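Some structures are shown below for you to check.
Coordinate-derived values only; no laboratory data. All values reported here derive from a predicted model rather than from experimental measurement. Cβ atoms are built from the backbone, for glycine too; each structure is taken alone.
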Structure 1
Amino acid sequence: MSISKARDQNKKAWEHRVYEFWNKSYGTPKDFAKRIIGNPEAQLKKHQPYFINITEKKIANLCGSNGRKAVPLALLGAEVTVFDISEENKQYALELAEHANTSIEYIVTDIYDIDQVKYGGHFDILYLEGGILHYFHDPDRFMSVLSSLLKAGGLLLLSDFHPLRRCIMKATDGQYQVQAAYFDEEIHNGDVAFKYFFEQQEQETFPDVCVRYYTIGEIINSFIAAGFHLHKFEEHRGWNGENIPWEFTIAASK
């Protein structure tokens, strides 16, 4: 499948009832904003140490979704720009920022189509989190775009699902089983992340996403190929403290 067709398929999926999902999952933008205002640092979770003294720092939150990270960063004093493919994500995020009495710039675009004249070498920090790599089927090209957006000496912070996660499946008896999928290089149609929060009958109407999964080696080598200097690679347990790798975070500079 071509990059343009995959992009169009993913855009369609992420504009199908996602605004409704955010309201179901996070509450209305007004209610969520109240929680963020009370403790914006808490919304950054394990990444808090990377965002100390960010007043007037220019931060790009790529694939920034519903603004759940962008708005706290703006409240902490940063100038935040979100790049995301979904108009419905933008709607929720801008309402969230308004109710939090702050502002963010939100640009609906494919990452590959970002205006390099305006944003080339523009940002102090690039922040990507929440599981986005599998939507980009050419990791070297993707990292090259990220490098072009970052200032010399700037920080790239990427947090994503650990590649081993898809190989470790929980069985009905509560035990974990391994499936041999680590070196799978195929592009797959899959379920959009929020589909299962809706009733079974409604799920049948949800468009698929188009994804490609990577190994840790492929991810790290894409950083190296783009000229990044790696500073830290962290592996994180499961969300309930499971003793298996669930997510990872890479910190790198240009």
Structure 2
Amino acid sequence: MTLKLNIHILLLCSVFIAFIGCKQEQYSVSRVDASTVTVDRNIKEDTTVTAFIAPYKERVDKEMDSTLAYAPVSISKKDSKYNTAIGNMMADAVFELANPVFESRTGYPFNAVLLNYGGIRAPLYKGNVTTGTAYELMPFENEVVVVELSGFQMKELFAYLAHGTAHPISNLQVILNEDGSLKKGLIQGQEIIDNETYFIATSDYLQKGGDNMTFLSKPVSLLTLDYKIRNVLIDYFKKQDTIAPVRDDRFIKE
């Protein structure tokens, strides 16, 4: 056995013994130090990082600022208690653009759309409507899903909508009595039939029980379209010259 080989064996044995010793030794935290690092305008810009990201930032800015349509007036979800133009626009966009995707996979269309008031995160301002506008309205990664609901679950849906929040709906109509109680709920102009099922497009967030919409969480069937609501809006804006939705009779209080 050569001297070099002996040295290698000794070194390996030493490392092994040290490793075993470390595994057996117990450690505990004796002290924790912390300090506050203020992040503000006084921190100098790292020009190397800025130069590196500049081409990517330019590309993103160009995409986000690209004009897709024009809005003649500003609209907000706070414009009305029961029925808002911006909510109608979002629900109608899902009905128009997601329905062909659903129908191509199933052979038949879905019946209506239900989104949520809280999902509208910004007004649509007067002026150019851009890709960035869609991100402002819907910054979340929520996707369109279609649930099949029983007649009983549809009645739960209408009872929920009768609470008075202007959740965006399309092809649904909520008719309230003078005292705010539910008088009638219609889907595509028809009353609910108990032993029928209905296909409702909504978001994956709501389908999982978001906003306490528990009637969506146990559907008869469920199909995910792999189509983000934000992308629906972008595609909708691209198809329009002017974005000018209005309030209508989706919610009626007699």
Structure 3
Amino acid sequence: MRTLLSDTALVFGRYARQTLRSKAAMTFGALMPALYLVLYGPLLTDMPLGGAGSSWQVLVPGLLLQLALFGAAFAGMSLIIEKQHGIVDRMRVTPVSRLALLLGHVLRDAALLTAQAGVIVLVAVAMGLRAPLPGVLLGFAFTAALALSLAALSYALAMKAAAPMSFAPLVNTVTMPTMLLSGLLLPMSLAPGWLDTLSHVMPLRYLVDAVRAAFVGHYADPALARGALAALILMAVSVTAGTRYFRRAGA
């Protein structure tokens, strides 16, 4: 366990320093959610949302998870570039465990996206968001869990992809319907019955509902328990899949 922790910290530190040196990676990742917040949020101010909370309590949780969805889903792009330069092969012949190689990557991504989520919340507060602090912290926890899970899946896919041009279209094909069916921008309770029913096959739907419940202070809402269970299952499946692909030779 000590070796795993030290190896993970070593890999995390390497990629965290790399990220801190890249101002673009830190800044532009939150640009799309910020644009939604500024340009889309005011349109919801007077919209009846069926008791789901204020427009900001509905939109901001969705934007935090949208940030994690797109930011983590495309994380594998950097790994493909490292593969092409032989960096991955050199790291895999070191004594560092394959699980540590994966965890170091995904923890860096989760930390970066959670920090960007904090910026989104600060901007939202300036625009009118009012939410309890424990609820916001729970929102950050769900954001980090989703980022970790999707980054692990992204890296697993990147280990199989030969080039970015084959990776990006596949990720887009998956993320767009996921965003639309998870109710990131509006509660799925506003959707037609058949669409609401269909959305329940998306694990992200449960995380969205959980964060919205947290942002209105409904900590006893069953949506929180369902979201936590979905997040734990997603993390377990994703890290297992990611580690398996890191262990395979001939990436």
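Brief remarks on what is shown
- If helix-only ellipticity at 222 nm (-39500 (n - 2.57) for each DSSP H run of 4 or more, over all residues; to 500) is computed and equals -24500, the structure in 1, 2, 3: 3
- Structure with the greatest value (metric FRET efficiency 1/(1 + (r/R0)^6) of positions 122 and 154 (r between Cβ atoms, R0 = 25 Å, to 0.05), set 1, 2, 3): 1
- If FRET efficiency 1/(1 + (r/R0)^6) of positions 42 and 210 (r between Cβ atoms, R0 = 41 Å, to 0.05) is computed and equals 0.95, the structure in 1, 2, 3: 3
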